[in-house]
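Quick note: the coordinates plus some simple rules give every number you see, no bench work behind them. Quantities reported herein were computed from a predicted structural model and do not represent experimental measurements. Cβ atoms are built from the backbone, for glycine too; each structure is taken alone.
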Structure 1
Amino acid sequence: MPFYLLIIEKQKQEMNVTDLHKITRRAALSGAAALPLLAGATSMARASAPMMGAEIVPFKRFKLGEFEVTTLLAGTATRPDPHTIFGLNVDDATFGEISAAANIPTDQAQFFFTPTVVNTGSELVLFDTGLSGAGTTAALESAGYTADQVDVVVLTHMHGDHIGGMTLEDGSLTFPNARYVTGRTEYDAWAGMDNDGFKAKVQPFAEQFTFMEDGGSVASGLTNMSAFGHTPGHSNYMVESGDKQLVLGADFANHYVWSLGHPDWEVSFDMDKAAAATTRRRILDMLAADKTPFIGYHMPWPAIGYVETRGDAFAYVPHTYQLML
């Protein structure tokens, strides 16, 4: 059927117009009459879709051997003036050049807070508790779990965005049935500090903790890896199941460009900046050489990726479908 007749037939079906003979063949072909009428009919046929607002699905799950690993988006926030946080030992021009090359602004940065759940088949293990109990349990529930199902809570270190979800507003434990694990060096260091968050969220439950040394095992397939510098006893964890490996990197690198990409750049959050830089480079070398995937607590959501070398620097490569196969 000629194009102009198709248009007329469409008008009849959608508008119930009886005098469409007035639309000439020339008008239909030129679009001068028929196409505007068709567009009008389409707008009359349905209402405009409402604006929904920006939103991120708060969990990402994948298989690692026989394990299931789920990252939880426990919060995200915009922070101004990132050069006051990252690259403290580089000038504004260098910071701006590197940022422009990565197509990110220099006046603000987006932070992500990403606890991780590992289901080993026999235990549900939560690594870090987020900023608050409510935020983390909301993300946990979106992933199909409840707080009382958590068997083990592992704290990689004692910064507030990792221990904030230890308790609810009434001071009770968010994960009441869990046993608790953290590094011995980390706990002892913070016990000697005057820190309100640690005193409120962790210290009251000291008797419920098991303390890890480097190489210690949380459960089969979950091994402590010392990564000191960001905090005195900061820990990463190796996750292994079958022939698959994954590193839970916590905060060894706090940003995918300004920290991971340039490991010698100083970060305000690092308590021992020289040790943190040394640790960062060591871990990045390992991840790049072994092509091991990792989860970074502050990496861009969903926080799963790989590391590649870029001369004397590194690059973050987001996960696509590798862990789906």
Structure 2
Amino acid sequence: MPGRWFWTALALMLTGLNGAQAADRLRIAAQATGTLAWELDVIKAHGLAEKAGLDLQISQYAAPEAGRIALQAGAADIVLADVMFVAQQRALGGALVFAPYTTALGAVMAPTDSPIHSIEDLKGRKIGVAGGPLDKSWLLLRALALRAGFDLSKQSEPAYGAPRLLAAKAEQGELAAVLNYWNICADLEISGFRRAIEMTDVERALGASAPAALVGYAFDGHFASAHPAAIASFLDISTQARQILADSPEEWRRIGAHTGAASPAALELYRTRYSAGARARPLAAEEADARILFRAIAKTGNVGLTAGALELDAGTYWRGGAEATH
């Protein structure tokens, strides 16, 4: 007959199995060098997932497009994407939903002595555009230019490319200005560039009431309806991680190697820009401003981003319960 040690070991094993079964598994796809990877590092370091009863399965990719493909293929449950991608997929018949994450956006960066100070000053100049011709910031910039009576895609010379490559070309004088991601803009600020055109100012000029969180979490609406508690718990620990990063310079020094910041001064500027973007607003305000900006982008005629939709679908934003998935 088995001894006491056997039953004790069996009890411990069963307890471990029950604990593992109780944890909600979520598959997260993250860009290896992106801000979500920084937050996931903080979540792991502080044990936030375990405390929330979540089992996070993390897959890292070299580019955000790979994460979106993983989501669409059913290989991931949650990715970081912009609301335009979610709207596009819904217009194509998908059931993705969106939860706001950050208002942090880049800017049009120009050398300190550059004559570029407004959108009109971009006419006839070679402009680097990170993210390609369907990048949301580029389309917002184009939308504002169209209101002023000109098309930046035709009356300037856009050069599309990887964010850091374009930053290097701008520093070498090969570009008059560069529209880049917020963290790359911070690097350029440190190297002597200035923020010639703020994308948050572009948003307001297009009718938004405040900087909008156009970047957020994307996940399948059917999955969210079946696992609302797990989604809510993940969003909660994500908020906790952002608060830790906003409050702790020491935490930034710990994750510094993951951020790509070129110097301590750049890392501090990352913290400032990141923390400013982490401020949450009521969901209704976020959705209202996103609708305005989506409408402005739709008017540029870029069906590649909007899939022909002229308005943001009513079920785009996740509200924590049974969502309209289509």
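When percent of Cα pairs over 34 Å apart is calculated for each of 1, 2, the greatest value falls to 1. Here distance in nm of label points 7 Å out along Cα→Cβ at positions 214 and 310 is compared for structures 1, 2. The highest value is that of 1. Comparing FRET efficiency 1/(1 + (r/R0)^6) of positions 62 and 94 (r between Cβ atoms, R0 = 25 Å, to 0.05) across structures 1, 2, the highest figure is found for 2.
When mean count of other Cβ atoms within 10 Å over residues 190-197 is computed for each of 1, 2, which one produces 12.9?
Details: 1: 12.9; 2: 17.9.
Source structure: 1.
I have 22.6 for mean count of other Cβ atoms within 10 Å over residues 110-117, calculated from one of the structures 1, 2. Which structure is it? Checking each candidate, the match is 1.
Assign the value -8000, calculated as helix-only ellipticity at 222 nm (-39500 (n - 2.57) for each DSSP H run of 4 or more, over all residues; to 500), to the correct structure from 1, 2. The value was obtained from structure 1.
Given 26 as the derived value for relative contact order in percent (Cα under 8 Å, 6 or more apart), which of the supplied structures 1, 2 does it correspond to? Please list the in-between numbers first.
Working: 1: 14; 2: 26.
Comparing all candidates, it corresponds to 2.
For which of 1, 2 does mean count of other Cβ atoms within 10 Å over residues 54-61, calculated from the coordinates, equal 17.2? Don't skip to the end; give the middle numbers.
Values: 1: 13.4; 2: 17.2.
Label of the source structure: 2.
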